[in-house]
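Just so you know, all these numbers are worked out from the coordinates, no wet-lab data involved. No experiment lies behind these values; they were computed from the predicted model shown. Cβ atoms are built from the backbone, for glycine too; each structure is taken alone.
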Structure P
Amino acid sequence: MNITQKLISSHLVHGDMTPGSEIAISIDQTLTQDSTGTMAYLQFEAMGIDQVRTRRSVAYIDHNMLQSGSENADDHKYIQTVAAKHGIWFSRPGNGICHQVHLERFSIPGQTLLGSDSHTPTCGAAGMLAIGAGGLDVAVAMGGGAYYLTMPKVCHVVLTGELHNMVAAKDVILELLRRLSVKGGVGRVMEYGGPGVAALSVPERATIANMGAELGATTTVFPSDRRTRDFLSARGRAGQWVPLEADPGAEYDEEIVIDLSSLHPMAAQPHSPDNVVPVSEITGMKIDQVCIGSCTNSSFCDLMRVAGILDGKRVAPNVSLTISPGSRQVLKALAKNGALAKLVTAGARVLECACGPCIGMGQAPATNAVSLRTFNRNFYGRSGTPSAGVYLVSPETAAVSAVTGVLTDPESYGAEAPYNVPEHFDIDDGMLIVPPANAAGVEVVRGPNIKPFPKAKAPAGALEGEALIKLGDNITTDHIMPSNAKLLPFRSNVPYLANFCLAPCDEGFAARALEKGGGFIVAGENYGQGSSREHAALAPLYLGIKAVLAKSFARIHRANLMNNGILPLEFTDAADYDAACEGCPVEIEDAPAQIAAAAEGKPVSVTINGRAAEMRLDITPRQRDILLAGGLLNYTREHKED
């Protein structure tokens with residue numbers, strides 16, 4: 001077996017490992033963060049389960065860190081108290097970004113991890129089967145429920161050679177995005193192997209695994225080898241290392257070969273992670289901002305490379321440089337060896353250990369600015385400044401360009417300074433709060449901004465309404481439910497957030513949906529790519545959206561729609577998409593009967609603007625029952641004892 005098959009087979013509780021069939025796996029660990037966590041815990045409470053039933057569940061505070069009002073702090077208090085009540089570890093604000101901290105402190109080769117964040121696959125760098133999902137799926141897993149997914153194909157990414165000086169792991173995943181696009185990993189696990197893997201450290205593997213989410217992949221998996229053992233040993237966890245590799249002669253569904261020695265620095269241009277070109281083709285462009293960090297490139301190794309480049313130099317006068325260390329462990333190590341002083345002396349602005357600018361939480365660029373970022377997404381408007389041009393690059397490219405003041409190919413700049421990785425990091429888990437053995441006296445504190453989440457109802461009779469909006473391809477969750485410093489504090493308040501649903505596409509959408517009593521969304525390919533944020537389904541649910549009619553869906557968002565009782569219908573004839581228009585009538589007769597028939601492979605008949613269309617609702621019998629129950633929460637309540 002290959003590594004993916006080994007991980008799945010050891011956790012398989014339903015189905016067989018035939019690509020395209022539905023399977024269910026048991027979940028060892030879960031993680032949430034504060035942007036998605038409040039809703040996940042409200043849903044967990046609604047299930048009526050007293051204590052989590054996983055090996056370990058961790059709640060992180062790392063997204064909504066700006067406290068310009070009481071909302072974020074109130075959510076933090078709610079998450080801390082609800083975690084204590086139900087047996088969940090709590091990572092305090094300032095301890096670090098969930099993916100970086102989980103990789104450092106809790107990743108265990110061979111285990112499964114489900115997280116309410118699309119970049120949960122980061123821990124695949126340590127040989128875990130780590131998958132991003134919606135908050136409701138994570139809540140079910142915390143309650144001991146299995147996680148259901150379509151058995152993915154396994155794509156073997158064979159790495160040969162070694163990276164040249166000033167070429168980074170970021171360039172590996174950008175090259176893969178250049179080849180495959182943001183849809184290229186859909187329905188696949190990207191499993192890395194070949195002789196080149198041994199040359200990559202776990203933090204470098206983490207960068208690649210993290211941005212596998214941008215391919216649309218189910219997850220990314222690396223072997224657990226000597227490099228994994230050294231990574232865990234340096235963090236006092238050598239006893240948790242387990243070797244894990246593919247068997248000789250293991251078979252794969254697909255194969256891609258990348259010669260690491262042939263790669264050069266790459267950049268993703270606005271406004272998509274797959275709009276990738278070599279840095280050498282666009283050098284010389286004046287830049288205004290450089291942001292280094294995020295869950296993609298905020299490790300000790302990343303920032304040591306940056307410190308080496310900046311040592312003895314000064315950030316260009318036209319550039320604002322920010323550094324976001326991924327964890328307190330990373331920050332302490334940089335302070336201890338003097339690298340932090342080098343960053344500060346060069347003129348870097350050191351931010352707290354949090355997601356920060358990556359999610360639009362501060363550091364919005366100036367009007368029409370060019371911002372180089374070591375992050376994972378450069379979707380339109382995500383930075384907080386719609387007119388800004390955001391480029392995704394490696395830490396090396398970012399640091400060199402910060403000094404020169406223009407986009408610069410780091411290979412032309414000089415050799416990378418060597419650095420030492422500590423044999424043993426200073427381990428301090430004082431910012432991790434272990435849940436009490438007896439939670440009987442714990443009171444869950446709910447701030448006034450925490451509102452009840454909308455609940456779906458079982459479908460009855462026909463579904464009728466207007467096509468409230470018609471969209472194109474690659475609509476992201478940032479389009480559907482914008483995520484910025486002004487709106488993130490209201491992640492616990494869906495009625496308020498819903499006013500901004502699809503605002504980047506049409507500011508009048510929410511008001512129109514409320515006026516019309518709900519309706520339908522029409523979209524193109526890859527609808528819902530990007531974040532796992534469940535709010536991109538909850539806000540449409542609140543607005544009365546009955547179904548989304550699209551050419552295709554991103555994996556997590558499709559699941560989130562069904563979990564909230566919204567039908568994800570796919571066009572089988574492009575002419576039906578072409579015939580749809582904003583304001584045209586849409587009708588699905590006898591929806592319950594058609595949903596039931598869809599589980600048997602029959603098309604759903606939809607009348608769009610007077611035109612009869614046969615659409616695909618690709619569901620299993622279990623998903624049929626979820627939709628007929630009015631969503632996963634209702635279904636779980638009905639089957640809680642199963």
Structure Q
Amino acid sequence: MGSAELDEFVERVTERTDIYSVVSRYMQLTQKSGRYWGRCPFHNEKTASFSVSADKGLFYCFGCGAGGNVFKFLSLIENITYFEAIKLQAERLGIELPARKASPEEERRRREEKSLIKINEFAQDFYHECLIKTARGEVGRKYLAARGITAETIETFKLGFAFEEWENLLTKLLKQGFSPQQLEAVGLVAKRKNSSGYYDRFRGRVMIPIANVFGHVVGFGGRILGSEDDTNPKYLNTPETALFNKRNLLFGLDKSNRAISTAGAAVVVEGYMDAISLFSAGIKNVVATLGTAFTPEHVKLILRYARKIIFCYDSDAAGQRATVRALPIVQAAGAEVFVVNIPDGKDPDEFIRKHGKAAFEELIKNAATLIDYRMKYVLDNTEHTTPAGKLKALQEILPVVTKVEVDATRNEYRKKIAAALALDEFIITREWKKFLRTEPDKKSAVKLAKLPETANPVVKAASEDILRMVWQESEMLHYALTLLPREIFSDVHREIITWIETCAANERRPDKMSAATELSEAANAELARILMSGPNTEHDVDVNVFKDSVKVLRQIVLDKKYFQLLAQVDNYDSSDEAAYVQTVQKSLKIKKESDNLKSNYTCF
């Protein structure tokens with residue numbers, strides 16, 4: 001598929017796509033003041049702050065900042081790439097995708113992946129029928145019923161049962177035309193060690209299909225129903241394959257992603273049986289790790305749907321250690337982190353079976369913050385009655401607590417720590433400052449490096465007026481940048497400006513399609529917000545507003561330079577009269593230009 005063919009395809013899909021029709025498939029919209037409004041599907045809110053402009057073909061949420069064109073919306077709501085969103089809409093419209101000739105290697109990999117997924121899906125159906133349709137599956141059905149797993153949940157997760165026979169699945173799959181090597185590659189069979197041939201990896205187990213975020217079966221987990229030992233562990237997962245990598249998978253995410261988006265939070269448990277039990281009881285926004293530590297890849301998967309992550313690991317020592325290891329990973333990714341403490345040493349599955357959904361929701365409601373949990377864990381696991389013990393406990397708490405940015409909250413935690421360790425607040429403050437000197441807060445460093453003007457609401461409004469103009473008339477950008485330093489604009493606005501310059505250099509107009517694919521998520525959403533908050537018609541941009549906005553920013557730049565020069569004047573040595581006079585004259589010249597700007601606005 002050539003570039004011209006692809007461009008034509010995208011253009012045809014775009015022309016026939018109405019953003020209101022697409023968005024309204026997923027959420028209820030109400031028309032108000034020329035726009036459509038609804039509750040944002042990307043974060044939890046009670047008041048509608050999600051806005052759709054049918055005329056401009058854009059959406060923007062004033063609550064969470066998500067925004068862009070119709071394909072950006074589809075990519076976010078369906079958790080697919082931007083181009084996959086275009087293809088999805090094309091399928092809905094009946095527009096055929098132009099064929100692109102793949103390389104022989106690409107074609108081989110694609111065929112192999114399809115074959116492996118097909119094998120897994122056949123195995124899923126086979127195990128499922130063994131569970132629900134055979135007399136020998138009764139033992140599996142009884143086990144699931146005892147754990148409160150309903151028939152509906154069995155169907156939702158396609159749970160199954162593997163018989164005790166060594167070659168039961170192998171025989172069925174060979175009859176379907178698959179080779180033993182393919183079955184080994186997907187992890188369903190293994191080679192015999194002392195003789196030729198293969199045998200079923202999963203035997204005498206309740207089978208749990210494991211899918212990726214697109215719902216494709218990539219592996220299995222099996223819970224043994226007989227006795228466990230070193231050769232027959234309680235839980236057995238598919239080994240690492242071309243499809244199955246535990247670091248990149250969260251069990252249940254394909255089923256729970258919508259619920260996570262709606263709730264604005266994901267509940268993370270350790271095992272798939274915990275996840276299935278919670279889901280069956282009505283806690284739908286749940287996912288599970290697969291017998292591995294929580295990884296940065298797991299965080300990224302969850303953050304596609306929600307910023308809040310609630311850990312609900314087993315309350316035994318191993319579960320607490322796993323929680324403590326996971327917390328810094330999630331905190332570093334910028335998520336909101338909470339931890340559920342399950343009483344009586346229970347795991348989530350046991351608790352919800354005994355106490356029900358309402359009691360579990362109460363646990364979630366009272367979940368501890370990351371800092372409170374870390375403090376409690378340290379205090380419970382260190383001897384802090386001696387001076388040395390108190391200092392050791394303090395040093396373990398500080399790496400988490402010092403990341404708090406709000407002054408009032410920091411002060412509260414200083415008091416909490418002082419009370420818990422029976423230390424004077426002066427000592428807490430001293431150690432706090434010492435820690436910050438050795439491990440400076442990166443966020444604080446970034447804040448100090450930024451120009452303060454970018455946070456000024458006047459600067460922000462003027463910058464947006466400028467961007468609205470250069471979106472329509474990119475040649476006006478040169479005029480603005482001859483008078484203004486780029487630093488006056490925020491980071492995200494500078495990214496948009498640089499992109500518009502690139503478009504102009506390549507002799508093409510900036511448009512919503514290329515913005516969605518070439519700008520970062522933050523810049524694309526910000527551009528959508530700016531364009532939606534402007535005039536109703538695309539070309540109705542007031543040149544006088546643009547020029548006055550440039551003047552506003554120019555004046556701020558000049559005023560800053562003027563005060564910097566005054567500071568220099570105060571510091572001059574009295575003997576250096578020539579430099580003193582030169583600096584004063586320069587400052588007066590700048591002051592005069594600034595005053596002239598103030599008296600020459602056309603629209604203010």
Structure R
Amino acid sequence: MCGIAGILDFNANTYSLPERLKKMSDSLQHRGPDDEGFVFFQNDQAFPCGADQTQASAWNNAFAYAPKQHITVFQHETFLGFAHRRLSIIDLSSAAHQPMCNEDQSIWITCNGEIYNYIELRDELQQHGFVFSTQSDIEVLLKAYQHWGLRFLDKLNGMWALVIYDRKENCLIGCRDRFGVKPFYYYHQDNVLAFASEQKALHTLPYNTDQDAQAVYQYLVHSQVETHEQGMYQHIKELMPSHYFIYDLNSQQFQVNRYYKLSVNGGAERFYPAKAQEYVEETRERIRDAVSLRLRSDVPIGFCLSGGIDSSSIIGMANVINSTQHLEHLQGNLHAFTATHPQHGCDESQWAQQVVDKNHLIWHTVPCSSQQMMLELEDIIYFQDAPLFSTSTYAQNAVMKLAKQEGITILLDGQGGDELFAGYVPFYIAYYFELMRAFRLGDLASQWGNLKHSPLGVSILMKSIGKVALNELLPASAKQFLYKNIHKETMFIQKEAWQQHASGISLANDYSARKMNYVLSDFFTQHYLKNLLRWEDRCSMQYGIESRTPFADDVDLIEYVFSIPADYKIHKGWSKYLLREAMRDVLPAAIYNRTDKLGFATPQTAWLMAENAMMKSKIGDLQSLDTERMVDAKKLLDNWQRIFSSSAHRASQDFAWRYMNYLLWRKVNLR
């Protein structure tokens with residue numbers, strides 16, 4: 001886990017490239033506090049450089065990529081440079097220093113992430129005659145590319161964002177993992193290509209990276225961040241999951257391509273107990289393999305614990321593995337970390353306690369409060385590079401901070417479990433409509449009769465049916481009128497902004513029009529899961545912690561689960577049927593039987609009510625930063641007392657929260 005950056009600049013004055021790259025590296029220090037490395041290229045020469053935070057033993061050692069001079073004294077004109085900030089996880093020695101190259105220096109790489117199956121890949125490459133000098137997974141990546149070319153991506157199980165400079169082919173290749181666990185951003189304008197793990201590194205460059213108005217509108221009105229490759233910043237694009245780019249240095253041609261698409265079983269299959277048992281047993285084995293791979297480490301590992309099925313399953317399986325393998329870096333009993341919300345209904349401590357007791361965990365808790373959130377909010381927004389849309393990001397940040405204080409470098413988390421195993425209400429809606437369209441009325445009646453097992457009530461289902469009907473019957477003008485009345489917070493959006501940015505209003509969604517497995521796939525492969533992983537990456541890396549998510553990136557597990565028909569994922573009203581049954585013996589009975597769905601919840605309404613005076617003050621002080629004038633700040637402030645008179649105005653309260661976050665984002669990220 002690290003931070004990467006680089007600049008390719010064909011403009012005339014390239015003596016300043018080391019200075020620019022050093023600023024990018026400095027902005028990513030939190031992602032890699034253990035080592036710092038650079039390499040620059042001029043014609044047929046490569047110049048590895050170091051800096052003040054380069055690992056002492058890395059200087060001038062026997063490896064071809066060892067830094068030879070300090071970046072501040074590097075004087076050559078150069079067109080390309082890489083920077084790397086390292087968080088040491090696998091092979092803690094200087095042999096794993098980056099940027100790294102192969103023996104003849106024809107291939108260079110800078111990589112952020114972990115390749116969990118690197119041992120198996122190394123064994124396979126050794127059979128093809130490759131010799132390895134380190135225990136690093138990055139050397140395996142290098143030689144996998146050297147042997148298989150771009151097909152090496154098909155071999156990887158893990159999370160990564162990487163750039164390779166192939167000097168023989170004279171091209172740059174940038175790539176991101178299949179499901180977006182690790183971030184990757186780039187700027188491509190006027191003969192310049194710059195890339196980095198975080199947007200803040202690209203802000204250090206002398207280019208126009210101001211806010212993107214359409215993205216700001218999407219955030220304020222729809223609570224959406226980075227739904228497309230063009231995010232919150234002009235001219236900064238996100239390399240999307242499952243994609244790679246190739247920059248041909250000879251022709252200066254830049255292309256982005258997709259290398260992976262998740263296969264989905266859209267067929268129907270009635271529930272058969274014998275088949276269900278087969279699916280359950282295989283799912284359990286795949287989960288065990290996924291967790292086992294992610295326990296590989298040379299540093300201490302801990303676990304996030306919310307008290308839900310996902311994190312409890314990860315911990316339960318890890319405990320089973322540790323009981324037989326006695327992994328040294330797990331330090332005996334497992335360490336678990338939980339955010340608590342005393343005196344609030346969304347506190348899950350009582351659920352987490354049962355997981356702690358069953359697995360004999362060493363339990364670390366951190367109480368969260370609205371006052372502490374407001375104190376830390378600007379720092380969190382700075383490290384996120386984006387305004388928050390939920391207070392849960394603060395709670396997640398608090399867990400990472402606590403783990404750092406306890407000496408933990410890796411945290412395993414259950415992120416992705418809902419999207420993989422069907423844990424959200426929209427999946428029920430999709431499944432029930434799927435049964436209706438297939439005239440499977442007996443199965444639908446069975447599901448309906450067991451709604452007590454699900455987080456879905458009759459009222460939610462009927463409301464969804466009503467929205468679908470209205471969306472099909474009403475003209476666009478009527479839908480827009482109803483939308484603005486349903487979403488009353490839009491009254492604070494300036495008329496000009498609404499007219500410019502609002503389009504394609506829909507009262508419903510397409511959950512009811514598509515089969516459940518395809519809706520699951522949308523959540524898993526499009527912006528929904530990617531955004532959750534985004535918040536998690538920044539929260540963890542703010543403190544130099546690697547977050548590992550078996551349910552979100554283990555390709556063998558994910559492909560297997562998506563090959564299973566929907567009928568085995570929601571059964572007799574139960575969500576996550578496959579996961580529940582596969583983990584039955586490792587889950588406390590109460591967790592196995594949980595029917596409520598909180599997610600990583602915080603008492604947001606209560607917190608905003610408590611802090612509304614502080615929020616109003618910040619908006620009043622910072623409203624001039626709204627250069628797009630999207631929000632009628634005066635109208636919002638004039639209605640403040642009414643908005644915060646009761647929780648009945650929750651949507652408007654959430655809008656006020658987002659607007660304050662937007663202004664703070666402008667303050668700390670776009671100075």
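Out of P, Q, R, choose the structure whose coordinates give mean count of other Cβ atoms within 10 Å over residues 259-266 equal to 21.6 when calculated. Before the final figure, lay out the partial values.
Working: P: 17.9; Q: 21.6; R: 13.9.
Structure of origin is Q.
I have 4.7 for distance in nm of label points 7 Å out along Cα→Cβ at positions 115 and 491, calculated from one of the structures P, Q, R. Which structure is it?
Details: P: 1.3; Q: 4.7; R: 5.8.
Corresponding structure: Q.
Comparing distance in nm of label points 7 Å out along Cα→Cβ at positions 67 and 179 across structures P, Q, R, which is largest? Numbers along the way, then the final one.
Working: P: 4.7; Q: 5.5; R: 3.6.
Once distance in nm of label points 7 Å out along Cα→Cβ at positions 67 and 179 is worked out for each structure, Q has the highest.
If P(r) over Cα pairs in 10 Å bins from 0, in percent comes out at 3, 17, 28, 28, 17, 6, 1, 0 when worked out from the coordinates, which of P, Q, R was used?
So the calculation was done on P.
-8000 is what came out when helix-only ellipticity at 222 nm (-39500 (n - 2.57) for each DSSP H run of 4 or more, over all residues; to 500) was calculated for one structure; which of P, Q, R is it? Please report the intermediate quantities before stating the final value.
On the way: P: -8000; Q: -17000; R: -12500.
This value belongs to structure P.
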